[in-house]
Structure 1
Amino acid sequence: MNLSDLMTTSAQRHGDRTALRQGDVSLTYTALERATALVAGMLKAHGVRPGDRVGVMLPNVGYFPVCYYGALRAGAAIVPMNVLLKEREVGFYMADSGARVLFAWHDFADPAEAGARDAEVVVVEPGAFDAMLAGSEPADTIDREPDDTAVVLYTSGTTGTPKGAELTHANLSENVAVSLELFRMGPEAVNLGALPMFHAFGQTCGLNATMAAGGSLSLLPRFDAGEALGIIERDRVTVFEGVPTMYSAMLHHPDEFDTSSLQLCVSGGAAMPVEVMRAFERRFECTILEGYGLSETSPLASFNRPDRERKPGSIGLPVRGVEMRLVDPKEGVGEIAIRGHNVMKGYWNKPEATANAIDADGWFHTGDMARVDDDGYFFIVDRKKEMIIRGGFNIYPREIEEVLHEHPDVMEAAVIGLPHDELGEEVGAAVVLKPGHQAETEDVKRFVKERVAAYKYPRYVWFEEALPKGPTGKILRREIKPPVQLSAPR
């Protein structure tokens, strides 16, 4: 098998259909298949052999799938990289993975070339790269074993140095099959490719699932709420997949668009505030299905179902072929452990880290805390490492953030623990107000205090113009710093 078969099979069945669209430019399946064969031939000529790693440092443009599937067809394992990485970070990814070649977008070529000292950097620039491909000989797809590594996907490094999760051809192919079942995608599907394809969510549920379905992927290189809504209107998008901050930005966009083509919206990557979900569904008349997964699980692990009860605030039920359980639950809350076809082979060249993450029975320990209701639905409480312990009481930031989102003036909020000499930690909240709205910090504190136990409400509240976000739009709590001067808590 080879993960690229998802695309080549659709090319055989739907050759004349549009596979990719970006602005006024589109690419059929036949053209995409031909281009990937030329990339495979180029890599073969450059000495890339089955099992070698190939870096792909490209934004959401048509050249990403061309290089991605081309490298897979050559038998290589992909190392997807954020285009915003600096020289030092590129150097780490390339050295740690031992990648031999790096496809780098021309706008970010300098840090790529400086960081990838021991590898060959192929600069991808429209026109020049096309001419380079035209001089290549097409190559056939090289078969791989199901347990061979297809992608080395580096974690975000929230707990230290990034680790490369080895996802196999079987891991990813099966996760794509699950995605197609859940989202009911077929050749008529038009998916908005707003999630970065170098990320697990955008790669599996966006790129690979759409290609396997024979559908069309409308690419958005950099997320902008107005542009996203405009593409939905222009291309008659049927499926939108995003993270909660994308939904919030679209919800609060002042202009109106025709989004009546939307049939399904999918949310993942972070917990979606229930108030945001309800308001989005009211405005756009589209159901949002929320799910859960990690880089290490390909990524889908659980999801709400389109044909079953959907529970707002829940990450749903384990997907087909996957088990989930809580480890050492206390007061109904425990760490999520996952076992199934989606769990990675291990961390690249890190046997000790692999052994710490995956136990002898094959359970991957996620570090995410959750509870389970009587129907088997999981509800994320928070990251184990982001839990706040105030005077011996456990406080989960997500619970407080849910309340903050109920405030009529609040658009975004993030709750963090602040050092405290007596209590160990105190609760702080960084808040972004809706455009044109005003509020006082004391009013926000009082709003939360009236809705949660006395030990939980944030004693410190401050306003920000924006919250720091990762490449997928996920809020990065670890990068939030409170103002130097904060009023004394009450």
Structure 2
Amino acid sequence: MNPSAKVLLTGATGYVGGRLLPLLEGRGLHVRCLARRPENLRDRVRPQTEVVAGDALVADSLTAAMEGIDTAYYLVHSMGSSGSFEDEDRVAARNFAAAARDSGVRRIIYLGGLGDDSEQLSAHLRSRHEVGELLRESGCMVLEFRASIVIGSGSLSFELVRALVRRLPVMICPKWVNVQAQPIAIEDLLQYLLVALDWDGDKNRIFEIGGPDQVSYGEIMREYARQRGLRRWLISVPVLTPRLSSLWLGFVTPVYARVGRKLIDSLRNPTVVQDASALAEFPIRPRGLAEAIQRALGKEDNELAATRWSDALSSSRGERSWGGVRFGSRIIDTRSVAVSASPDQAFAPIRRIGGRQGWYYANYLWTVRAWLDLLAGGIGKRRARRDPETLRVGDVLDWWRVEEYVPNQRLRLAAEMKVPGRAWLEFEVEPQEQGSRIRQTAIFDPVGLSGLAYWYSLYPLHAVIFNGMLNEIAARADEAVAEG
């Protein structure tokens, strides 16, 4: 592809598009992103990348976005819609096709879903295939990739598997758990989308892509459990309807019941590659399931995946509920306060936290928690801190360890006490026109139902303690202003 040619990327706030964006930018291409809310994307792109406002459901908003575009990526879907996602997908595809035709777009690259047209497809897969047909009606050359389950930290499919396996030692599974699929690693999917820019074909093509392994959802769960060292039992039953299955998923996984129902309905169709011509046309040899999960787990251990399916504006409503916000299987409780202090003044009490200084609020409760940890075989509060004024990565603060430290900006502590999961406590300071904003975030990654019970049973107490701590830190920061 000519480096001077312009590329339009839709879905850049979503899971796949968000990961494709830096790869396109890394090739030095002129990238233009179409977003319904440009303000949610501008701080994620490089300076040379354009971000324009537009919505595929609003035909007039696409005209300016398509101007001068050579290749357009169509990564749009409406599964999170509260109405008819099929109707919305249809309208969006027609609008996009018409705008691409009128603007002289040379090629459209579209990501659809695997499924045999000769079978009775689910509404979701039927809509994915129909979108491809509507895009081809534009007269532009359309390169359509059809993929099955995507394995990658943050993907909808992977988060579903992850949450089920970690939370349920015994799973009562409906029939769809045994349906065959051909999963593909997110890295391999992105490579297909990237090399499609240089494909020298000039006719519409549909490529089915997948890894080398044909497996069921149940086998994916067992492989995840094996790599995590978990023993899990899957018991198949024929009684869970798609509606009951979606409500079940909404309860035990991060998938909304609304999205889950549409997803479950599509899982009744096998999604395996029947035409392997993609292997002949592209220099990509997808990795197997075990390696894909291994790589996903490595990235999963980061604070949060680079992009998550729940970031997609089409499916996300913030998933806010009592007890925090859920991202994947993690629960995040964040609060903030504005202060008149400068960032260095606001951060000073944060860097002094723990040890003899204490935790600014209800220190006796922290001491009780330490004794309980000791009784459970943990480290308690036996460790203080290396220095009362300075910190560095790796330092210990009572039962926490410094995982990230950026002076006057960020402190993230990883818990080393006994908890049924993993926990972090993070403090951030952001400059404002008049002073600073201090943000405090508690992150919990529960293991099993015991982890959920731990978090929600202690949440009222945590809310009081964390509120008190944040207010005291803010008060110390404002005192520094008064004294200065």
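Computed from the coordinates by the stated procedures, all read-outs in this text should not be read as laboratory data. All values derive from a computational prediction rather than experimental measurement. Cβ atoms are built from the backbone, for glycine too; each structure is taken alone.
Say we calculate mean count of other Cβ atoms within 10 Å over residues 131-138 for every structure; which of 1, 2 gives the highest result? All intermediate terms of the calculation are to be shown ahead of the outcome.
Details: 1: 13.9; 2: 19.5.
When mean count of other Cβ atoms within 10 Å over residues 131-138 is calculated for 1, 2, structure 2 comes out on top.
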### Summary
Value 13.8 of mean projected area of the Cα convex hull in nm², for residues 75-322 alone was derived from the coordinates of, among 1, 2, structure 2
## Note on the structure
Output -11500 (helix-only ellipticity at 222 nm (-39500 (n - 2.57) for each DSSP H run of 4 or more, over all residues; to 500), calculated) maps, among 1, 2, to structure 2
### Query
For Rg/Rh (Cα atoms, Kirkwood Rh), which of the structures 1, 2 scores highest?
2
